[in-house]
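Derivation of every value follows stated rules applied to the coordinates shown; laboratory data play no part. Remember, predicted model here, so these are calculated numbers, not experimental data. Cβ atoms are built from the backbone, for glycine too; each structure is taken alone.
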Structure I
Amino acid sequence: MAVPSEFTILDLTGKFTMNKALTDPRTDDILAMQGVGWWKRKAISLGTITLFVKHFKDDAGVEHIDIDQTITGGIPGTSEQRTLTWTERENEDHLFGPVLAKSRRVKVDELEEEFLKVGWTPDTLEHGVVQAYAESNTPKSGKTWIANQTWGIGEINGERRYIRHLKFTGPKGEDIEAPLVYDYPPMPILNIDRHIHGRHVHIPIESNLIRLVRPFTNPWLLALLGVAYIISFAFFTRAQSFITAADSFIGCTATYWLANDGCGLNGQLCAPFDNSTFEFRCPAQCNNVILQNPRTVGNEEIAFKPLVVGGGDPNGTYRGDSFICAAAIQAGVITHSKGGCGALQLDGNFTNFVPFTNNGITSLGFPTVFPLSFSFLQGTTLDHCEDMRDGALAFNALICCLAFILLQSRPLALFWSLVCIGFWHVALFSQPQGPPPKLDVAFGTFLPVLFIAYGFWRLAVRFTFPAFSCAPLEASIWFLGPFWVSLLNNLTFDKLPLSRLTASDLGKRAGAITSLVVILCVVVVLVINQVRVIRKTGWLPHYLGWYILGGLVILVLALLPGLNLRLHHYILGMVIIPGTAFPTRLSLAYQGLCLGLFLNGAAAFGLDPILQTAADLRQDAALGSLLPSFLTNSTNYNNSIPFVDQTITWDMIPNSDWDGFALLVDDVQRYAGTALNFSLAAFDSNVPHFFRLAFTSGAQAGDFTKPATLWPNGTWINPLPGPS
């Protein structure tokens, strides 16, 4: 970007990157006339040109400017050793061939060409520009051209820039006047250089750090440590997931009973109901796993909490559809932070599940009979039970810091290290698609992730990482902080009351719309600032055009019939990251955030499509189907009739779309057929009962009604409107 106000033509020492948006586009024509081949010119046009300048005076007071030029990936360009004495010297340049060159510091009044004299800041005019003259050594090279340049500080878009004015004369007398504009990397904040109350305070933290760790920056050391890391991480992963028996692993939503009619008539599909034990291992953080859609338990509805019913009686008895791991956390069998192993036994029929609160989890009560229950046993034969994700997080975060600060890896090697560490941390530890992790699925996703990550490098990262090579400590803070925050999305952004950016989801949770508005306001402010940065570089029309085109494509996709647009968070990372291709601190932070979002989404959920059907998005929510209605109600229920003679009735099928009914009694399917009534003779009159009814088509049930309740005193409570 801009050079600091104290930077002048008297000392050009530093690192500069060519700004291709502000530089004259005819540089390729100039290279062609200098005899540079098409392949080399193409590499130069695609790559990022970086100058490493050392400006000094020798013992005799003569100025020298040594310049090493590289292209993206460390490809060497031209090297220049300029002595400002206006003495002609012959140089064999690997790009241009034999060249005659001379340089000097000169006042602009002594120059003849107007283009070389104008556009400089007052301090540059005061100190004199650097004139660098070069021409081909025609007898040796067979080429004829002249490149006459002046170097100095100029002002573009209100910013001080290092600029070269090039007046080029080609072999046929072609005359090209081209400004070459360069970006200057941000000054390290931690290199403190201030004047406070008349005193000069100089604490070069970054510079001292770079000097101290220079012995550790050998590429072979990086390769050796890379091999050591892979071996260590493999053993870490084995201890985490591949020593305990695979059939003992259960997920955070594992349960013995399925919702609504999922277990079939009288629960036959979920048998056996008792006389069975099971040893299990749960992952950590299971109390963060919640119901994303409302679930009916008796006459209560629960959402956005772990499903746990009962556990408050002396034996700690839970209803069979409780999440086993959340129940185990509540019962103290395992912990939230480490997970763990336990054993349970199925207890069959149980009446009156008692609610209670413990270890941050509050269970529901259920005052009637349920055919399947379980309780936890003391002890287990399983070992290697503790979840090691916290240790893995500390290990991987430390390795990332070492790569930034201690090893100071080349930008490309550093980027690929972060991609691989981030992806496999999510896939194997923080959010595996298991448990245990599905390695075949992870490797299947990893290859396309690498291709997309290469696109990130080409479009954005290669412009920011090199700019912060002189500030590794600061870069690690700006990049790694947002990177790990978004990579651990399940512990950070998932805490917001926003599960998916779909219209149906925004109305489900309190605070969702408020959170979305706040996020949008923050995003708008950040986007405006980034647009300001892009405008200053001259790239705004380019980026604006591509983003408008992308927006139009998304608009077309959103209008396709039968499909819904779904912007997964990994897609958001892909959309945002091209607009961060600028060497600023905020761009570095944005890239860390976007890369973490992308890796989390891809590793944890796969590369889900941007378009999905309504069925894909619905998950286990209500279908929106037609609801039947009970004819029995609070008005006509006759509690003088003995309970064994009581029947409940409902209205007939309204159309040919449906062919029967499914009835849930106390959350268990007790009837499926075409009858319009059901006898209560088989049920206990001393406990409440809850009835939910749905139409069926074949074996498929539609939405169930909300529960009608019959209390032991004979009071009938009509169901509320809507599906359950």
Structure II
Amino acid sequence: MTHMDSDFDLNEDTYNWCVRSFHTLRKTLGVNVKVHHDEGLTQQGDIFLFNHFARFETIIPPYIIHQATGAYCRSVADHELFAGNHRVSSFLRKVGAVPNTMPGLLPFLAGEILKGRKVVIFPEGGMVKDRQVLDDQGEYNIYSRTAEERRKHHKGASVLALTLDIFKRRILSLHQRDDLARLDRWARTLKMPSVAALIKAASKPTAVVPGTITFYPLHIDENAFSRTAESWTKGLSRQFMEELVIEGNILLKDTDMDIRLGEALYTHKKWPWWERMLLERYFKKVRSLDDLFNLRGERGEDWTERMLIKCISKETKRIRDLSMKALYTGITVNLSHLASSLILCMVKAGKSSIDLKTFHYTLYLALKKLQKQKEVALHRSLYWPDRYRGLIEGHCTELDRFLTTIKSAGLIELTDQGYHFLPPLYEEFHFDEVRISNPILIYANEVAPIPAVKSIMNEALEEAHTLSELDLAELLFDDEIRAHDWNRQHFHKVKHADVNDQETATQSGAPYLLLPKQKSSVGVLLVHGLLASPSEWTHYAHKLKDDGYAVLGVRLAGHGTSPWDLHERTWPEWLKSIERCYRILAAHCDQVVVMGFSSGGVLALIHASEWPDNLAGIASINAPIKFQDAKIAFVPLLQGLNKMASWLPLVDDVVPFRDNDSEHPDINYRAMPIQALNELRIMIDEMQRRLPEVQVPVLLIQADKDPVVHPDSVQSIYGKLATDCQLKWIASDQHGIVTDQGSNSWDVLDKFITHVTEKEEAKSA
């Protein structure tokens, strides 16, 4: 071992301490690290390449790789980090960092890989703040601050991979010849534990794994770091302050850091007989990895070296170019990317504004199209409808956050006509200003290398003006299905198991849309009760479809997935579920009848008070105001205690759930969230306030011996309605009287549909 090598000994104790410390610190930071990769890729990879947007991100990949594989990493870092404080330099060496100017860097790293360690490289050679990686000709290159020009990535990683594979080829060749003397010499030179270990390492092809880091969202406002630095020290450089703002926000504010590992790249160099002969000739004078890695550059010492250099150069460029493409097409695409691409598309077309409907519809259409593109990696918020719902109306959390950011940067303004583009959007900013001054450009540049984003955005922009309500309804119903699937998966993690494992529901919790063969002029929207799912109405729904009606079974938010999902929901979210599904069903028919069971009946009556178009009537079955269980009166107290507990660190809810003894355990949740009961109480109060505003015909059905809802409830509702209302009593000692045909409730409902729709048709005639 040389003195230089010993200076860079990795200290496993220090390394492990850092891993444990970061694991603890990670829980307190605002940044949420999520790694995406195929099974076994971290184990398979030897050289990991990452794009560079923030300084602190360089510590994350070695931690992630060690956590996944147990392997220690060597990270190539800026040499300036080692030139300052000796303690800092010593610490960096102990945790595996090596300076990019270290003499013999590549052979040193090759030796580390042979010993089972991983290598992390940031091939851009510096932060690419503007994220511009394509030139006007569509070629990959980046801006170099030191060279003050655009260039390709450094080829160090590809040279390392190819030269190491050449060496491995040599070792395997010696093994085939049974040249134990040379194998033993190489094993001792490389400090390998044995010849067998050397042969095993040589048998593994060197894998280069490109990893793309995406931060979302980009916060550009000041933070505690930048404010403190500015108040303590005057005259800080523009670069330093900009990095404090951007990186401070990533660390302190809610930011997703997606690390997406691409497919492993391998050297595919084919060695014809004459090149193999040249290699054999050259290896006769190779005594160390340093000698082998000297085979690079423009000129060799003799014609043999010059020929080999030419052969190797072509392959290293191929690997470099492939890794660049993989690095920049692996971006995790989010809504800010799409919105920024659309805005710059309009700017390049000479537009100074875009109307609200076109903007919102184009984004939504592009999002839905991209969901079908397997080759484009989407941020989870674009797969999770709860995160992008309301986009077509312009009321969406993800969009609102983006608009707030770009409005604060002075890039757009909202007018009555739409979004107006302001002069700063057209300006060029300094490399150390662009992330704060023009985040639209940053987002658009990030996805520019992904052809599907541009082509799909153009398609969506064209289709936004001609999208029919029926086509939109199809997309919206797809969101309903996706929401059920996503939330079911999201709330079935280990931390939810104690409650979920006690659940007895076996029926599907998904919504359904049943359309008869012939288009129906009448649709029926079915709304289930608290703790249930659309399956509560399934049998009646199929009967209605057979009778020629279009039917949609609503899944209220938080239902049909996990009690933990319902635990987080509010009654306005349940109402929104009805409003969305009403719009979907209304696109398929001329009249809609809404039927709600139990708390679904409460929601149906509230929905009717908003006077939606094409509503023919409301049927409310066993809707509650008073309950048979007197303990319901204590729900506000329990909810108050739970709320107080949530304010205290390390204290869970006092009573988050209570057991539910259901008539239909195959449909309903067994665990009843106290939060949901409290929301039901608030919702009932809201219904009573709105009842006089209902104007469509109403059917009220109540079981006379309902064990859950006090029969007085229906009288209270009936007394507050000022519209045409029928009250029907059903002789039953069950609450769930719509689940099957055991009672005559289906017959009463059938007659009501006929009554209100014929009445509406007569009015129209």
Structure III
Amino acid sequence: MLALSGVGAGASLQPRGRMPEPDTRYDVGRWASASLRTPPTMATQPPARPERRRRGVFSKVCACCRCCAGRNDDADWGPAPGEVPGERRAEPVVREGMLVLNTVDLQSIRTGATRRAHHTNEYESDALIVRRGQPFTVRLGFRQPYDPEEHRVCLEFLLGPTPQVAKGTHMLVPVGAAGTQGWQAEEVDSTGTTLTVRVTSAPTAPIGCYRLGVKTRSPAGEYAAPFDPRHQVYLLFNPWCSRDSVYLDNDNLLEEYVLNESGRIFYGTDAQIGERTWNYGQFDQGVLDACLYMLDRRGMPHAGRGDPINVSRVVSAMVNSLDDNGVLIGNWTGDYSRGTNPSAWVGSVDILRQYHRSQQPVPYGQCWVFAGVTTSVLRCLGIATRTVTNYNSAHDTDVSLTMDIYFDENMKPLEKLNADSVWNFHVWNDCWMKRPDLPPGFDGWQVVDATPQETSSGIFCCGPCPVEAIKNGLVYLKYDAPFIFAEVNSDKVYWQRQADGNFKIVYVEENAIGRLISTKAAGSHQRHDITHLYKHPEGSEAERKAVETAARYGTKAHVYAGRSGGEDVVVSVEATEAVTGQDMHLSVALTNRSTGPRSVSLNLHVAITYYTGVAGPVVKQERRQVELPPNGAQTVPLVVSYAEYQPHMVDQCAMKLSVSGKVAETGQVLAKQHNFRLRTPDLTLTLVGPAIVGQETHVQIVFKNPLPQTLKGAVLHMEGAGLCSPKTITVGDIAGYQTVRLRQNFVPLRPGRRQLAASPGSPPL
């Protein structure tokens, strides 16, 4: 953690040249306040005499022409006949006495009161970024003094390429009168030629980049200022607003799940938990535009962008590249030569910037990368989001809501039939919102999963699904509850092929799936166990009821019919922690709970496995005969040497021990699977000297190669929100057991407590 001080020149961003004309396909532009580029032109013909006012209200026919006949001064501010909303670019004809707009000050300075009040002062942009349902002020400057008795002013907020009042994407907000779609504007102060207006958007307004327009009316007629691409307002979800459906009434959780720019993502196995620092960087330059571009790329209607349910579902589809050329290309093959190894990423910023810049999917991602990017996007848009890891996560491929594993007559796994898999870990997201589309009781945390595993309504997306529905097995509630339930609370069902070719259930493991569901704790770097939110205590009556309730909606509901007990030999597995390059020590413990002796024939099978549960090459196989005395126990040791596993290693350095056996006296079938991994060495970062905004500082990086072999072409990836842009550092070859020390320079951009993240990239690791 780095603490930065100072507010030097590097603490704010400056415009880089003149803005181009806006692309009519979607909104661009970043500047907040500026004068009109050309002064208003005066008409050459003599001004028409203004019509006489009646009871303080303007004539319904403006002085410039007869096209506005019938327009009410306070209610009818819509486009004039023939006007295309958002397309006013030419300076209108100006008659003497008209209230002509001269300047617009959005008061968007990052350190100003508006951005601080809206919790948007960390966004690295000079544009006005505000949250819906909360007031902000706009200062308008006119060519002549503003008179509230003589003049009327209306603000327009337009979203998307074809804004429409009826669809809630063209907001007409008269100052001092009711606006459309629940928007309001009121006069705060008027002095001379300046009018200060307080604007409050609706708490249900669509999010996005709005263009601001200004119309005025006076006895001389109506004036509609041309749209200026610099006058843009970014509107976000507001978890601080009680009327917003993403409202979260907990300051500590808001600080963590909306404002925190870095975090921890947990991986490994339930017995050997690892963690990596992830730079979410949701406030970094360009990230907000990249997030909105994702919604545009998906073709999401602008009118639907006020619903966090729809937005989060679209984000879960767009973070992966399938179907719609989204952000990340998934790759679990082990060959990353055409892109970046998923393990090398340390944050989301570089990924989102690459995607926005190239408008092409970025190679490559796996589950924790998809989840890290999803957290960045949803936090950037204003939805409280956290990254969640589920250990022993099932991937149910046939909607059975069970995890089915098939064996032959000798209890050897039939890999061709084992379409279901158990991932050592899987990472997804929880986001906080109300669910008015569901019965009461399902507001709060919702599961969203951007990793492309199975389709939902024909699209690779998942969620949002209430965590409360998962806990109680209510798999009929949307979205994608059956798949998510199977990930966290399905039973592991072992099927053995019989002599007639049919399969029989020989064992059901009830507590193997969904363990140590974890997220970063709010306010600390500790792991927070949230398993209790997803499932009742393992083995409890409530937990069994949830499983059986869910299974009734699956394709194998008969699994829970006619089950019997009578199992008196229990098997368990332990693995000692080891670093890559060391031998692995395992032990299988057998316990006899009966009053008679038991003779057990045991098969031990160790195979390389991808973290997704897909089996790789077999490393070691052994058969053992174990004699257990009455009420006795025995431990069977097993050693897997580095020489045995090294030629076959894949990502995550994971292996699986499958234990199967049979008790001679009772015919009881034993079955157990245990995932374990080899730990990769830690990389350390040490700050050298103080860190001051705008001044160069240094960090020392230390990393040791744990292997006897040389690491070829090693690289380091480094980034940190508010500290430095993402960078790739070429290290080169690292000899066996060699320790590398590097020093890197960077110039901090923003003050505050910051985190710098780095990760090594080399195929053997």
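Thinking of I, II, III, which structure, once Cα extents along the principal axes in Å is computed, gives back 101, 61, 58?
Values: I: 118, 55, 55; II: 101, 61, 58; III: 112, 59, 39.
Label of the source structure: II.
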Can you say which of I, II, III returns -14000 when helix-only ellipticity at 222 nm (-39500 (n - 2.57) for each DSSP H run of 4 or more, over all residues; to 500) is computed?
II
Which one of I, II, III has percent of Cα pairs over 12 Å apart, for residues 486-533 alone, as calculated from the coordinates, equal to 76?
II
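I have 5.4 for distance in nm of label points 7 Å out along Cα→Cβ at positions 118 and 510, calculated from one of the structures I, II, III. Which structure is it?
Only one of I, II, III returns 5.4 for distance in nm of label points 7 Å out along Cα→Cβ at positions 118 and 510, namely III.
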